[in-house]
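Have a look at these structures, which come just after this line.
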Structure I
Amino acid sequence: MYFIPFLFLTVVVEFVGWWWYQYKGVGNYPLYNIFTTIEFVFYSLLFYSHFKKESLKWMIRIFIPFFILSVILNMLFIQGLTKTFNTYTFLLGSFFIVICCCCYFYESVLPDKIDQQLSKQPFFWICSGLLIFYLGSVIINALFEFLRSNDLREEGKKIYGIINHSLNVILYGSFCIAFFLCPNNRKTYSFQ
């Protein structure tokens, strides 16, 4: 129920960001800085609805306010809202999503759940895509300044673009698998 509108919002944000940059020459940092905050909170809530262990749910209840506070402090005092992409909070959110993915996979192979086939569960595919996407994003964003250095300026942009586009294909391809190959299990599409 909430996943489809979130994906629609993602498409709108990507289109508006591209349009502002291409045709208006306006920086799209504020749009992406705000959207990535929404994105990490949404994915955290999605994990919250799928976790069974109370300790994992508690971890998310602590992370969301901490993350929002970190974003606000980063926008106000460190990287700003309009000057640059907020890589610090993006890396924090990415790292947390990777941890959530690992926790989900751990919880999925516990003895009481081992009888369920993971490949038929939509959230398995969503989680797999998120894991690969955010692991790759952490690496590529950590190397972003190196790729933008004088020696690699043009080649660095190409490398960053190729990796980023490939990660997007993997992420949204896994979402498609979740929606089309696992249509009988609709739990993933809405929060409980």
Structure II
Amino acid sequence: MMGGYYQHTTLNFAQGAALYGSEDTLAPPGDQFIAYSKLSATSGRTLAGFGQVTWKFLPELEISAGSRYTDETKDSFFGQPFVNPFYAAVYPAGDRVTANQHFYNFSPETTLTWNAGRDLTLYGAYKTGYKSGGSSNSAITSAFGNGAQDLTFKPETVRGIEAGVKAALLDRTLRFNFNAYRYEFSDL
């Protein structure tokens, strides 16, 4: 089995925060009661290819191995076009922070399966996984922050093992599944 995946995403985010006592009579119409307004956007592209092979090397034993390669780019900007002058020391107006991210990942996996009979299967597997990084488009830029590194996050990866039993018991009136696993996450 093999396949490919392509995705193009665009996320636009706009927010106006109204805080008690933040009236500004000199502000443009519609912004008189806004403490700050926020605009941000992220545009992304994801390309991935995946494949898996299964080999039944004995009548009751098979092994499968597969992998997925992912390549992603995400370009984001964050800004606060309007800030009430009372909050200008905390939330800088007009600041535009940009983030350009590029992620790639190779995630292999393999499973050994023993079909011990019509009603009993045992398996063991090594698996890896990946979850994309990105930007927190709803985050607020502040005078106390560190720019793009406060508004972005890294991808998560996982790797681990699992083993299990699947059985049909009592003349197939009862199904029994048991699974044990241990996974370790990075950058969760």
Structure III
Amino acid sequence: MPEVIASNLENLLTEIRRCRLCEGLIPEPRPVFRARVSANILLVGQAPGAKVHLSGIPWNDASGNRLRRWMDVDEDTFYDESRIAIIPMGFCYPGKGRSGDLPPRPECASTWHARLRAQLPNIRCTLLIGRYAQAHYLSDDYNTLTERVRHWRALSPAVFVLPHPSPRNQLWLRKNPWFESETVPSLQEAIRELL
């Protein structure tokens, strides 16, 4: 049975790598993600940035450096897809907007996420990083990302809701010091137990 699931996942990953749903709507389709059946941690982020688009390596930027610090893992562990699956809401770089990258294209999540998630039976902890991931995966009454992240205990340790680790979020982190003093240590403990 595990071999069948692994084979099904490999077929699905091949299909996603060939995806051209957004051709003409984004700079260039180039899906960036990682997953293996054995993974027990799932990172659901926003969409690759320009640097990640060029390298093909998810979270290969300043945001990724901060996320790894929050998780307290080194790069080798972070990129071990047999342990950590990385699935953004939009698999491809959406392009630049007036004040940063455009939001992830909605076609990815609606087309691929449920199918992909069904092929990852060992996930025990999901990190929902940023408002797009949280809006897709959660149905709650919180009006803001801050409210949702402040109530992280309601979902942990199975789910952690995190702000985006972008350097652009320095102000949010300064205004909400409880995140790094309370949430991050609990996240690190949950990750340690799983790894």
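Suppose distance in nm of label points 7 Å out along Cα→Cβ at positions 123 and 155 works out to 1.1; of I, II, III, which structure was it derived from?
Computing distance in nm of label points 7 Å out along Cα→Cβ at positions 123 and 155 on every structure in I, II, III gives 1.1 only for III.
Among the shown structures I, II, III, from which was the value 22.9 of mean count of other Cβ atoms within 10 Å over residues 43-50 calculated?
Traced to structure III.
With distance in nm of label points 7 Å out along Cα→Cβ at positions 107 and 171 coming out at 4.4, pick the structure among I, II, III it was computed from. Provide the component values of the computation, followed by the final result.
On the way: I: 2.2; II: 4.4; III: 3.4.
The read-out comes from structure II.
A value of -500 was computed for helix-only ellipticity at 222 nm (-39500 (n - 2.57) for each DSSP H run of 4 or more, over all residues; to 500); which of I, II, III is the source structure?
II
One of I, II, III was used to compute log10 I(q)/I(0) by the Debye sum over Cα atoms at q = 0.08, 0.09, 0.13 Å⁻¹, and the answer was -0.29, -0.37, -0.76. Which one was it?
That value comes from structure I.
Bear in mind these aren't lab numbers, they're just calculated from the coordinates by the rules spelled out. For clarity, every value in this text was computed on a predicted model and none was experimentally measured. Cβ atoms are built from the backbone, for glycine too; each structure is taken alone.
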